[in-house]
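Down below are the structures I want you to see.
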Structure P
Amino acid sequence: MSPSAEPNPQPTAPAEPGSAARVPEADRAPDPATARRIAALALPALVVLAAEPLYVLVDTAVVGHLGSVPLAAVAVGGTVMSVAVWFGTLMAYGTTGRAARRFGAGDRAAAVAEGVQASWLALALGMLLALAGQLAAGPVTRALAADPAAADAAAGWLRIAVLGAPGLLLAAAGNGWMRGVQDTRRPLLYVLGANVLSAVLCPLLVYPAGLGLTGSAIANVLAQTLSGVLFLLAVVREGASLRPDPAVILRQVVLGRDLLIRGGAFQVCWLSATAVAARFGVAAVGAHQIALQLWFFLALVLDAVAIAAQSLVGAALGASDAAAARSVARRVTLAGAVAGAGFAVLAAAGAGVVPALFTSDPAVLHQAAVVWPWFVGLLPFAGVVYALDGVLIGAGDVAFLRNVTIVAALAGFLPAIWLAYALDLGLGGVWAGLGLFTLVRFTMLVVRWRSGRWAVLGVTR
């Protein structure tokens, strides 16, 4: 079955005509179809998204002064811990859409109940990851690090740091349901507070306390646990039943499964692109790394718009307001396109400056000049793609997104970049593959958006 032919889930409790008038004003979602409302959700989400990468930079800077082995250990251990961060992102995205539908239908209690079940799932998965980290830290770090001293140090760091996984995932679940009920203030305070605490503790534990690399891991655990506890207390204070509901948890797992497969397809693409770029030489892979990290940074900003779309679209559909959902989708897509175009203008203006901020090597700068036109030209399309990702996640159309990503990867990106290697097309060929990947997704998402088949009204199962 083609992705466009995929059936939508059927609502189990569609709102009756006129039922919105009986929803208490305090429980009703605000009018979503305004640029101010989109910005009010997107800007705090951007701060929350940026908090973790910024802390990682602080942690890296602190540990870097301990020497090359501790720095390598944090790099390896942090790469492994990014798996938990990835799971957390999937959990947050999956919970937002489900909670937003219930909030839009005027049932805040049901939206919070989604958060309760997501918290149970987060706690179970976090404990499983913590246990797996104790057992697998040694073998995994030895597989990733060629230097035995760095591998041993990374394993020691990871065994401590992975104890923060339950808190990290609880925070992700909390972020998900709070975004669903359009509460942006508390997540901002919780995440920033925990990360500021960690940024303060890290240098204190590493140097004056004399704990070295261990101090960095402890600071991570304390911050993630504090954040998780704050989100957990928030859901408890809502007064919802705390009893686990296996049926709801299973539906969240299915949704997370589709997001996981989609994310896996992305990871295969990025790893393959780096592998091919490396085959064109050190300068080529260096320039590719610069452009790709800038792409990821801008994707982080565009993701904030997508998160606003998840919340607002889900709420509109939950309220059985198709016109509002379409209005949100249109406005968010326009916002994504404008943001992407704005970034493209800035990137074009900085073509002779930005790459030089990362390297002075003439060969790398020459390769960056090859990549740059692709980087600039794809940004407006990427803005639309990220926005529509948010629209469809909010609508619960995640299986379609999964299929789109797989099709774009298998029929576009991967064949194109390996053909670039076979024909010796250089770094331009690699980024042409990324262009094809983006344009295939752009086309299929726009067609889906225009079809309106994503706009399933009412509260879905």
Structure Q
Amino acid sequence: MSLSNVLERIYGEAAKVQQAHYSAALAIFARTYGPGPVHVFRAPGRVNLIGEHTDYNHGFVLPVALDRDVLLLARPRPDEVVRLYNVEPAFPPSTFVIGPTIPPAPRGDWSNYVRGAAQMVARQVGPHVRGMDALVESAPPHGVPRGAGVSSSSALTVVAALALAHLNDWQPDPVPFARLCSEAEWYVGTRGGIMDQFIALLARPGHALFLDCRPQGPDRYTFAHVPLPSGYRILVADTGVRHANVRGEFNLRVAACRAGVACLRPHYPGITHLRDVQDVAWAELAPLLPEILTVAEARARGADLNDVPLPTDAAELRVRACCRHVHSENERVRATVAALETGDIAAVGRLLSEAHASARDDYDISCPELEALVEAARAVEGTIGARLTGAGWGGCIVALVRQEAVPTFEAEVPRRYREQTGREPTIFACRARGGAGFLGVYN
């Protein structure tokens, strides 16, 4: 099938614009590695409509795959070497050898996401893994914005793993592969969940993905594709803010939830994740959870923190508030799915607003710029709801907006945000697209 036909199937009316994008990437690959056949892969970014910081607590999430992708163009090598080139000059070239144990590049190096994926593939395929010459393209306007909370890192991990699996004749089932990609991303030091990898691989056009992050058995998960309402668009607005030490703050939230599990275990034997007490009323759980524990105190109570990089034993964990957010957010996800299924769009908007307040007040992951952008979005008539999305501390908001109000949103939100912060946001109206895949071999 021709590349234009493949792109029309994936992107619909945007195929012509994407054709130029892919053709430019193919030309850069030829200049970098020489002429010849090229294997083309893509993985989408995502926005989480609702269900923030619930996945690593075995909770519920409702992500949507975006029409913004990380592309990886590859040519197989006869040896086990991986050579990486990124179109964006901020990311220098990198070379490493695939094996079951791959030494990491310095912390923060972009190649570590590919190294983690390659190490995972080697452990599954081994002992002799074919390497690749690869080019990564994720630059705006078609790529996944970096550090914006729309999962650029997971998209890179997935597309690299997908490429190496394909080049080594491994055709994994998508569900276990999503779980393996999630574990591969732990290579960089952040203990995230499975949501980003699942939506990247299992997305369906025009749908969100309801995912129960609790496994029902070995690589068995409950998920369902939920149709998105017609006449509405999902808009993502990027604050342009990238706060430092987000990884450390993220890990403190993970630790706070695990501390909560340790505090509840004497009363609910066998609990391993907050999900185990989801159906217990919050009023019963709250008195059992301390407001604050230090890392040392959490360890003393039996919290499993050995695999979570944490700053010091004296660091404070906001146990009760973090657990309250997870408990209430899980309920909001289920309520949002029900509202979408019945067409109660007003309820969806109310639940998005409640989710934002919980993320801001209980999980403490907002910042002034996110607040200004959410306020600007909600001020536009036709905005049904808006909230921060992603890890927090900067990055993006997501808004559900009536189709006819999109032009007003795109004009008014930047103006209001500039007045409040002096910054220029990036706004893009999204269409829910399908999951990652191999597009074919092209010259």
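Read the figures in this text as sums done on the coordinates, not as results from a lab. Remember, predicted model here, so these are calculated numbers, not experimental data. Cβ atoms are built from the backbone, for glycine too; each structure is taken alone.
Which one of P, Q has distance in nm of label points 7 Å out along Cα→Cβ at positions 279 and 295, as calculated from the coordinates, equal to 3.7?
Details: P: 1.7; Q: 3.7.
Structure Q accounts for this read-out.
Taking 3.5 as the value of distance in nm of label points 7 Å out along Cα→Cβ at positions 47 and 111 derived from one of the structures shown (P, Q), identify that structure. Numbers along the way, then the final one.
Details: P: 2.0; Q: 3.5.
The read-out was computed on structure Q.
Name the one structure among P, Q that helix-only ellipticity at 222 nm (-39500 (n - 2.57) for each DSSP H run of 4 or more, over all residues; to 500) of -12500 was derived from. Walk me through the intermediate numbers first.
Numbers: P: -28000; Q: -12500.
Going label by label, the one that fits is Q.
One of P, Q was used to compute mean count of other Cβ atoms within 10 Å over residues 223-230, and the answer was 23.2. Which one was it? Display every interim value, and only then the final one.
Numbers: P: 23.2; Q: 14.1.
Label of the source structure: P.
To test your reading of the models, identify which of P, Q gives 168 for volume of the Cα convex hull per residue in Å³, for residues 159-302 alone when calculated. Write out the running numbers ahead of the final one.
Values: P: 168; Q: 195.
Working through the options, I get structure P.
Match the computed value 14.5 of mean count of other Cβ atoms within 10 Å over residues 167-174 to one of the structures P, Q, and report its label. Kindly include the intermediate steps, with their values, before the conclusion.
Numbers: P: 29.4; Q: 14.5.
Of the options listed, only Q reproduces it.
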